[in-house]
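Engineer: What follows is a group of structures, each given as structure tokens.
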Structure 1
Amino acid sequence: MKKNYKEILPQIKAFVFDMDGVLTNGQFQISKDGHPIRNLNSKDGYALQLAIKKGYIVAIISGGHCEGVKSILQGLGLTDIYMRASYKLDAWQDLLAVYEHQNLQEENMLYMGDDIPDYPLIERAGLGCAPNNAVPEIRTLADYVSPFKGGETCVRDVIEQTLKVQNNWMLEEDFSW
């Protein structure tokens, strides 16, 4: 049964995102040397780094792998980046164990994914979310479907809504990046 996402936003302590189809639009260009090129949205990047500065846990769990994206995410302050996670629930359990000392519980976690491998995490998260262009099975399961597509500020959407509800958005210290 879907939860009322607005009632859950006040208890979110952690944001966990899939990479391809959420942070990116899921489409790849291929470089001359055969590596996929992904595009990230700077507005999502701003929201990610702000959430970290505000003390939230921010993690990526992806079946894909891209050193360039990993480098950008690390530059934004992310330290919990799980790539090549063929079974995402293992990475999810590891993340919970890493933050056990902070009493992180699934009900305090927001997860956003767009495709079938994300199903178990959307099901377990306190708030399961999907971008507007997620596959139908994920859109149906998600508690909240962003009006924005993957790679087009769906990440910013859920972070901004959460920070606003928790009075952590648009404070004076937020005006520098």
Structure 2
Amino acid sequence: MAARAEQDAIQLLTDDHRRVEHLFEEFQNARDDAAKEEFARRICTELKVHSMLEEEILYPALRGKVEDADLDEALVEHDSAKLLIKEIEAGTPAANFFEAKVKVLKEQIEHHIEEEESDKNNLFAQARATNIDLNALADRMVARKAELMQLAGTEGLPPATTATMETV
């Protein structure tokens, strides 16, 4: 059995946001291609795991209890990021547009974080206003994240799939 989460689901996800912001900063400051590639891979892994936690656990728990339009928008934002993640994972720093793709992904994620944390009536504030047990969700997230990170370290995470977009 997984250890009891010390934070609620919203704090765990907020911590993920800070971690990925730091990784984007590290990518930006990296001076050689090997470091850039390592940071880009870590960013992609963190974002894939984070989006899976939100899509598998948080968003279904919130559906019908917060603004559905906000959840729909968050899912479209996730899918848009997943398309860039696929491109980044398939490339290397020597590839055309690699750094531009990471930069645009960073901008998309910054926007998504702002909507979850900072905007008036943001998604996380809406979640806190519900009767959902955010501690129980955190327990599920901690267990699922450990499982996904182990998978990422061994055989790798599956390619990100989109739910709201058809890929061409």
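Bear in mind these aren't lab numbers, they're just calculated from the coordinates by the rules spelled out. Just so it is clear, the structure is predicted and the values come from calculations on it, not from any experiment. Cβ atoms are built from the backbone, for glycine too; each structure is taken alone.
Engineer: Which structure, out of 1, 2, was distance in nm of label points 7 Å out along Cα→Cβ at positions 76 and 116 calculated from, if the result is 1.8?
Structural biologist: Numbers: 1: 2.8; 2: 1.8.
It must be structure 2, since only it matches.
Engineer: So, one more: For structures 1, 2, calculate Rg/Rh (Cα atoms, Kirkwood Rh), for residues 84-131 alone and state which one comes out highest.
Structural biologist: When Rg/Rh (Cα atoms, Kirkwood Rh), for residues 84-131 alone is calculated for 1, 2, structure 2 comes out on top.
Engineer: Using Rg/Rh (Cα atoms, Kirkwood Rh), for residues 12-51 alone as the calculated read-out, with 1.00 as its value, let me know the right label among 1, 2. Walk me through the numbers before you get to the answer.
Structural biologist: Values: 1: 1.09; 2: 1.00.
Structure 2 accounts for this read-out.
Engineer: Computing helix-only ellipticity at 222 nm (-39500 (n - 2.57) for each DSSP H run of 4 or more, over all residues; to 500) gives -9500 for which of 1, 2? Intermediate results must be reported in sequence, preceding the final value.
Structural biologist: Details: 1: -9500; 2: -23000.
Going through each structure in turn, the value belongs to 1.
Engineer: Looking at relative contact order in percent (Cα under 8 Å, 6 or more apart), point out which structure of 1, 2 has the largest value. Don't skip to the end; give the middle numbers.
Structural biologist: Details: 1: 29; 2: 39.
Max of relative contact order in percent (Cα under 8 Å, 6 or more apart): 2.
Engineer: With distance in nm of label points 7 Å out along Cα→Cβ at positions 20 and 100 computed per structure, which member of 1, 2 shows the largest figure? Provide the component values of the computation, followed by the final result.
Structural biologist: Working: 1: 3.3; 2: 2.3.
For this comparison of distance in nm of label points 7 Å out along Cα→Cβ at positions 20 and 100, the top structure is 1.
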